[in-house]
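What follows is calculated from the coordinates using simple rules that are stated; it is not laboratory data. Keep in mind it's a predicted model, so treat the numbers as computed, not measured. Cβ atoms are built from the backbone, for glycine too; each structure is taken alone.
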Structure 1
Amino acid sequence: MTVLEARDVSYQYSVGTPFQITALEHISFSVEKGELLAIIGHTGSGKSTLIQHFNALLKPTSGQILLYGKDINETKETARDARFKVGLCFQYPEYQLFESTVYKDIAFGPGNMGLSKEEIDARVRRAAAFVGLTEPMLEKSPFDLSGGEKRRVAIAGVMAMEPEVLIMDEPAAGLDPRGRRKILEMIENYRRQTGSTVIIVSHSMEDVASLAERILVLNHGKIARMGTVDEVFSHAEELQNMGLNIPQLTGIFTRLNQLGYGVNPLTYTVEQAKTEILRYLHKGGAADG
């Protein structure tokens, strides 16, 4: 079932001025219910501009954004409805924390939805559990937490609104490896347990490879490629020409394959690499020549 669709979307900044620039050009694609889609592209490719269209923060210069088949920009009411159903978590969301306690920060979004006090409380505690925040932490000041904990509080604030589509811009940016791993596990657990659709924007090809089902590649405001992880990363040279990297392990295994070792070049994660090396050794393989 299609949840979100961009239909021939174009967007221009500063229309009618000498500074007019086209940020998106004829973008068309759809996202299915429960899917995890990753959006990648070089800096300035239009990623952040695109995701701001999905909950009506930006309105297309031309084209439509459809939520369950309905144009979200049709009326003020449809735009408001989209902002509750499509949750957008910006890069470094911890900079937006402002309440005196973690609980109040997570409750801010649900509070704006006109929910009862009991429902707000239930949502705060569900969201806190999703991101691994303990009960005692809810009464702390968010400013007394570590960077990774602040990030989880900010993400919980979006999750507490229980959006049907959760969009995250660079969710693991700036975190140490442990914090990064926790955030990625949290995203996958949230999607699996709620059945929500998730869209992530990331510069980390390792994160994309480990999480995504499909990848959309933007290049200069246009869709350059869209497909499964294997389909997209099999075009390594094309991606590199766009200024993008491929996962480091993919580069290593691609090179091994080129040297005559019969390993699968489409290897992205440490677990996949371990399995592939054991498979190769079990076969008793050796490089040709």
Structure 2
Amino acid sequence: MTINKLAIIGGSGLYDVEEFKNRELLDLNTPWGKPSDQILKTNYKNKEVYFLPRHGRGHFISPSKINFRANIDALKQLGVTDIVSVSAVGSLTEDLQPGKFVIVDQFIDRTFAREKTFFDDEIVAHVSMAHPTSNALMNACEEAIKKEKIDYQRNGTYVVMEGPQFSTLAESNLYRSWKADVIGMTNMPEAKLAREAEIRYASVSMVTDYDCWHPDHENVDVQKVVKVLLGNAAKAKNMIKNLIEIFENYIDPNDPTNNCLDVAIITAPEKRTKKTIEKLNTVAGRVLKK
């Protein structure tokens, strides 16, 4: 029987959940290096939960410097089956005002300076990303958000840009012409790597600003963003506590993430070296050691 374990990856403004009193900080290593920071292990309402701040506590890791592979591998080592990403984003539509949450269901990956796969040496795999988030986990997020009476939108497209600079006006208008909803810097390749590791993934994005396309908000001001972030973080912490209580009610045994590597690895068995199989043991050992 699979034991379902939830991890929260916190973005800008969400570096801890202080209400978690039962605390153990875990210092893990992976074949890809060390994760962003120590991983908080806690027990909340009799459920084992993990929390990882992707920028590190104190926000010292730039978006392009996040070791996404180490983060996902470390969580997989801990037996995590479900990840909910909580991220700060800019809005690309009038309806998504600062303070609103978006349960993201699609991404446009515009990053170019990041390691995006575990399968980049000797063993090649192609996982489907048509539907990058888990519908059942999104349902759990929606219930947790509703319980807090947070203003939110179900479904939305998140443009992931490289950063750390914000968009030019031309870029912002381009993304709006694509009918994207929000823009941020961190959910890719995180979602891709979670899929490769067969971890169900959902993204809750917290709007902090209107990017730079809005005529009344032509410049993104970090100080103003931080002010909104603090309010969003308080709401997000309550959402997370709700989510922990209910997420197991929404586990889908037929989620395509669960066994996606069964049909993803293309490299012939005789070409798979022991060294690479061992490197991929955490994320792909289930299929490579058959």
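Observations on the model:
- Highest-scoring label, criterion being FRET efficiency 1/(1 + (r/R0)^6) of positions 192 and 240 (r between Cβ atoms, R0 = 30 Å, to 0.05), among 1, 2: 2
- Origin of the derived value -8500 (helix-only ellipticity at 222 nm (-39500 (n - 2.57) for each DSSP H run of 4 or more, over all residues; to 500); candidates 1, 2): 2
- Source structure (of 1, 2) for mean count of other Cβ atoms within 10 Å over residues 56-63, computed value 13.6: 2
- Given 0.90 for FRET efficiency 1/(1 + (r/R0)^6) of positions 64 and 104 (r between Cβ atoms, R0 = 30 Å, to 0.05), calculated: source structure among 1, 2: 2
- Mean count of other Cβ atoms within 10 Å over residues 24-31 - highest-scoring structure of 1, 2: 1
- Taking distance in nm of label points 7 Å out along Cα→Cβ at positions 48 and 264 as the criterion, the top structure among 1, 2 is 1, with the largest value.
- Given 25 for relative contact order in percent (Cα under 8 Å, 6 or more apart), calculated: source structure among 1, 2: 2
- Source structure (of 1, 2) for semi-axes √(5λ) of the Cα gyration tensor in Å, for residues 16-135 alone, computed value 24, 23, 15: 2
- Which of 1, 2 yields 0.30 [FRET efficiency 1/(1 + (r/R0)^6) of positions 32 and 128 (r between Cβ atoms, R0 = 25 Å, to 0.05), calculated]: 1
- Computed 125 for volume of the Cα convex hull per residue in Å³ - originating structure among 1, 2: 2
- Of the structures 1, 2, the one that 4.8 was derived from, the read-out being distance in nm of label points 7 Å out along Cα→Cβ at positions 8 and 256: 1
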